[in-house]
Structure 1
Amino acid sequence: MAKFSESTLEEIKKRISLEDLIARYVTLNRKGDRFWGLCPFHDEKTPSFTVVPDRGFFHCFGCGQSGSIFDFVMEMENLSFVEAVEKLAREANVALQEETPQQRAQRTQLEALRDLYDKISNSFNYILLNSKAAQGALNYLNRRGFTLETIKKFNLGYAPNDNDWLYDFLIKKDYSEKLLAQSGLFAKRNNRYPIFKDRLMFPIKDRHGKCVAFGGRDLSGKSQAKYVNSPETALYKKREIVYGLSESKEGMKRENSAIICEGYFDVMALHQVGIDYAIAPLGTSFTEDQGKLVRRYVDKLYTLFDNDDAGIEATKRTLIIGEKLGFETNVITLEDAKDPADLVENRLSDKLISSCRNYKKGFDYLVTNSILLYDSKEASGKYRIFEEVRPFLEAVNSEIVRHSYLRDLANYLQLDEQTVVNDYLKKESPKAKGDKKSEGRSTKVKEHRRSIDLYVMLNLMNNRELFASARSKLKIEDLDDQYGVELYTILEDSCRSGTNPTDEAILNKISDSTLRSIVALSFNSGEFSENSEKVLEESIRSISLRKLEKSRRNIENLLRLAEREQSVAVELAHLLLEKTALDEQIKQLKESNPN
């Protein structure tokens, strides 16, 4: 917590307009009660960054970055919270009031811990590079293929094989016994005994580059624990920090990508070969908190875990979290190597680089991996593959993207697309049901899953001025969902009569109570208030693609039937021409996708 009282912070917020401050960095346009602009934290062409003045916060729907006026200044100026408050207080001419004694004690403890970890990190590094006792650790790193440049980049260190040196060293530096007991550097039962002894030390840093914890790799060969990590402290919550973020931040922004791998050595190996946007979770699976942190910087997420059972499960969990948070998810797998560190150790850096250039989309990886487990030619196998992929599908936020995945899944399983869609809509997994919140909706509305047809029609219901032009590209016969058909009919009648009905009049025209509730909810949610034309274009494109692919499947079925019945060459040639024309249309439509 900062050293300032809440009343002081609120006074600063009152005196400085959030939207005016952000407008110094971002061109903002007002729409309703919000301002919109291009996000300053990631590259984008369509504005997804919004400022809500009356609620005092900003949020980017693209990268997930959000917060108050203080958070914005911290990110833009690379300041700590205290520095951001002081800067804004000077501008607002607000006198800074100190916090309560309890708050001051907490802040003092955090500052002392930060100072302690900073000094210890540098001391471990000095010992590694200058002490004869650390020669074994340097030899170990050399055998593993790591260079001095990499050692310095990650500020690696060595904790001596000595029971007393660390405690005595810190006491001489005037650190109190109470602070050392709270530091996470010593055993709980003996606050003089170091938990890191004869270990290669990996400083763990927060996103500002400050050391907050350590990981230690045993070098004696005698410890039952190959790795020991710092316990959680007032500074360190392992679910919220990823290893290598401060070293990777610039590379992540440059590439708009992050590679999630398993551990310290894998991160270092990737950085050493020039792939400087690799990070790793800390002794746990990749968490949603860590995902939100990474989402501040990148849109694309790559996984690179070991290709064993544990690594495959870690990949699945990370892909689901990534999809839930709106990442573009991908999977890198290594051939003939356990992990990136093995390739560096065997002096195969070129192979590591080339492997990272070959990856699969996250969804394709899940499906193909499931096909290796189950027989996709058998009905039961198709079902089990579908159930393997379902959690990923449920994590998808976009109806358009989900529908595209379902279409691809149908092609993988050689099933009719609508069959797969219907089976997905029929039921939700228990986890998905548990994650749902009622938000005041009726049971029927909560259980209804929107098809792409309903989605595009809800968009048009909320932006009725677009229907006149949309009806030339989207015909009522293109829609499969009856709810979508009913809404199309209502808009078509209004368009032909030249009327412009109100929201209330529209709702009165809907006979089905569930559909009426769905439309009413869309009117109130604001979901279709931004980027409506772009969303409409993408939706119509998806429906057109579905129509063409359905026609192509029908032609393929006729071709198989004609070949079995040995039809005349003229009929076969005609069918082949039709299929070729459809293939070309589908290809052009896919290539026209701006994404």
Structure 2
Amino acid sequence: MRPGPRASSVASLSAVVGSLFILGTAWATPGTVVSSPKISNTVGGFTGVLDNLDEFGGATAWLGDLDGPGPSVAALAVGAALDDDGSGDRGAVYILFLNASGTVLSSTKISDLVNLPGQPLDGLDQFGSSLAWLGDLDGEGPSAGALAVGSPFDDDGGTDRGAVYILFLSTNGTVLTVQKISALEGTFTGALDNLDEFGDSVADLGDFDGAGPSARAIAVGAGGDDDGGGDRGAVWILFLGTDGKVKSYSKISSTQGNFTGPIHNTDDFGGAVANLGDLDGAGPSVQALAVGATFDDDGGLDRGAVWILFLNAGASVIAQQKISDLQGNFNDFFSDGDEFGGALATLPDIDGIPGGGVATLAVGVAADDDGGEDRGAVYILFLNSNGTCRGSQKISDFYGNFTPPLDNLDAFGSSLCFLGDLNGAAAGVATLACGVTGDDDGGTDRGALFLLNLDGVAYVGVGRDPVGPAGAVLGRAWPNPFQPSTTIPFRLDEAADVSIVIWDVRGRQVRQLVRDRRPAGSHQAVWDGRDDDGRALAPGTYFYRMTVNGRPASRAEKALLLR
């Protein structure tokens, strides 16, 4: 029997979709995992000695190309807060030098016994609980850059008041000098109380005050702070000099910093922090800060939440948006005890949908039960300029194309940090380091990392600061598949000569879609499925790519033409 028109159309679509698998690349969704190399006691080239219960991967921070002309493409700091160098749970930090495939070329350890000059740690300090890269803080000074390290159970001034160490590093990851910030050191005069756990989290805020006196600002979480009630939590904004000492500070809590919450007892507000940059663009804030409240009870017990705080130049809150099981246009759901918000990391805008979000926020949910007990998960949230969610993608034992098996109590999502496009678009467009503190490779709870290469829109600047200038971004065609036309969005941070070319699966150029000079801002190009001579092209897979000022500015993206 001869097929009717609908059957023919379905058959044609099936053949085209089948061709994608012949090419070896299935359609994916922004935020899903393309590949996921692992670093642990037994894989990934890491030769550091991990012991049972070290919980390697509890904190992570991107250090850029620390060794400069050396062999690595990027360096990564990894915390092991329960390392026992010197005595129980003093903590440690490893500096890992990575190649483009995510394998460790070499590593340096920082602990009470090695490479921490003049700063003895005590038992249970948990040095390495949080990490943030501060760039070249000392400017013309001798270091290659500075790393902030949280030690939330430090006892300066009282029990578990907490501390942050500023480590000035050489290009090989060794520590040149140290500046400690605590109730007793670093010219910090903020009032810390017993059990505040200052240093629970830390994030770089860049040169927050611009022409002001500080060289850089950091956000420091204190999840045990008691402003307004027991263990509600707080975030301190510290303005640092080039020597790592505090020049001034402000506090955001249930009673300070113009934050109206509400937050409740044991919410652990400040358990994680991440810099979202100028999220609202031309809006009134100068910077936005994401803050985790791991034990928030929206929708149920300890489900967790994330607050998006819009800050003015004085680091006070001028607007806020909560994302939880009940708020922020978040359309997934949590279970009791999930602890959404336990880790945070900012990525570029990788969804690329016209009219879509302006930033991407990765959120750890280390106690998620997909597949078993506390295996963990990560949500990729696509944010609007007001801090609400435009959409989300979950990565877990069940979702997001993440294929390595997780075990019970692995706590996947214990820490997160963005590494840029580590492999140069060989797989995915953004690499997200994800800690797995309960991983048992080589022994019990030794810990591990997965380097998640994510699908999404390509951007210019491998390894760049995720909230710095993007240069140019090519978006995904929408709709896709399409008939009869599709729109391709792109964005420029400055005026430039732009070319967008479309070619077929045989590599033949079929359409010069854009070739002119465009001003800074967001743009769109509409392709009607025709070639340069106006002829309708056959249905199938086509590719498009953008160059800016004569240089490639994206990887090739796909568009599926139907008829």
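No value in this document is a laboratory result; all are computed from the given coordinates. None of these values were measured; they are calculated from a predicted model. Cβ atoms are built from the backbone, for glycine too; each structure is taken alone.
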When relative contact order in percent (Cα under 8 Å, 6 or more apart) is compared over structures 1, 2, which one is greatest?
2
With helix-only ellipticity at 222 nm (-39500 (n - 2.57) for each DSSP H run of 4 or more, over all residues; to 500) computed for every candidate in 1, 2, -1000 is reproduced by structure 2
Which entry (1, 2) yields the derived value 0.95 for FRET efficiency 1/(1 + (r/R0)^6) of positions 156 and 228 (r between Cβ atoms, R0 = 25 Å, to 0.05):
1
Note: distance in nm of label points 7 Å out along Cα→Cβ at positions 132 and 212 at 1.3, derived from one of structures 1, 2, originates from structure 2
One of 1, 2 was used to calculate FRET efficiency 1/(1 + (r/R0)^6) of positions 188 and 412 (r between Cβ atoms, R0 = 41 Å, to 0.05), giving 0.20; which?
1
Name the one structure among 1, 2 that Cα extents along the principal axes in Å of 91, 66, 38 was derived from.
1
With mean count of other Cβ atoms within 10 Å over residues 364-371 derived as 24.4, matching label from 1, 2
2
